[in-house]
Structure I
Amino acid sequence: MNNKALIAVALASLVGSSAVMAAEPAKTEKCFGVSKAGQNDCATKSGSHSCAGQAKKDNDPAEWKKVPAGSCEKMGGKTEAPKAS
C-alpha cells in the first residue's frame, strides 16, 4: 500500500469513529447540593428562582447541576431534591 492509500484508510477510520461517538451523547444526571454560587443549571424545585446561574451560595441542597451519570454521590451530592420543610 502506498502512503496516499494508507492516509486515506486512516482518515476514513477516524471519521467513522467520530460519527459513532457523536451519536451516543454522554449520560448525565441531576446532582443536588454540588453547584457553586452562580453555577447552577436551572430552577430550584422550591421555586426560589427560575433560571440557571442564580444560586446564591455554594453547595445549596436545593440547587442542582448536570454531572456525568454515576458521579453525583461521589462528589457529595444527591440525585433527589431535598424534601420541602
Structure II
Amino acid sequence: MALEKELETYRLKLPELRAEEGKFVLIHDQEVVGTYTSYEDAIKAGYAKYGVSSPFLVKQIQANEQVHFISRFVDPCLTLLSR
C-alpha cells in the first residue's frame, strides 16, 4: 500500500504531534520532517526536499479523525436528473 510506512509513523508519533494539532506534518519514510501552518507550505517543503520521485506524506494533525463514508452504490439524485 502506498505511504504505509508514513501512515504508521504518523500513528506512532501522534501523541507527540498533538501539541501542534491543526498544523500539517510532513513525513518521509519513518521520519517526521517538520510541521507547517498550511498544507501548501508542507507540500512545497516536501517537493523541495524529495522531488517527485520519492513519496512523502502531508497530513493535518488531528487527535480525532473524521470518518467519511462514500458509496459508489448510491442512486443519482432524481432532482438533478429532472433539470
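Among the shown structures I, II, from which was the value -10500 of helix-only ellipticity at 222 nm (-39500 (n - 2.57) for each DSSP H run of 4 or more, over all residues; to 500) calculated? Here the read-out was taken from II. From I, II, which structure was FRET efficiency 1/(1 + (r/R0)^6) of positions 9 and 33 (r between Cβ atoms, R0 = 30 Å, to 0.05) = 1.00 calculated on? Checking each candidate, the match is II.
Given a computed value of 51, 30, 26 for Cα extents along the principal axes in Å, which structure among I, II does it belong to?
Corresponding structure: II.
The value 10.2 for Kirkwood radius over Cα pairs in Å, for residues 25-64 alone was derived from one model only; which of I, II is it? The structure behind it is II.
Just so you know, all these numbers are worked out from the coordinates, no wet-lab data involved. The structure presented is a predicted model; accordingly, all values stated were derived computationally and were not measured. Cβ atoms are built from the backbone, for glycine too; each structure is taken alone.
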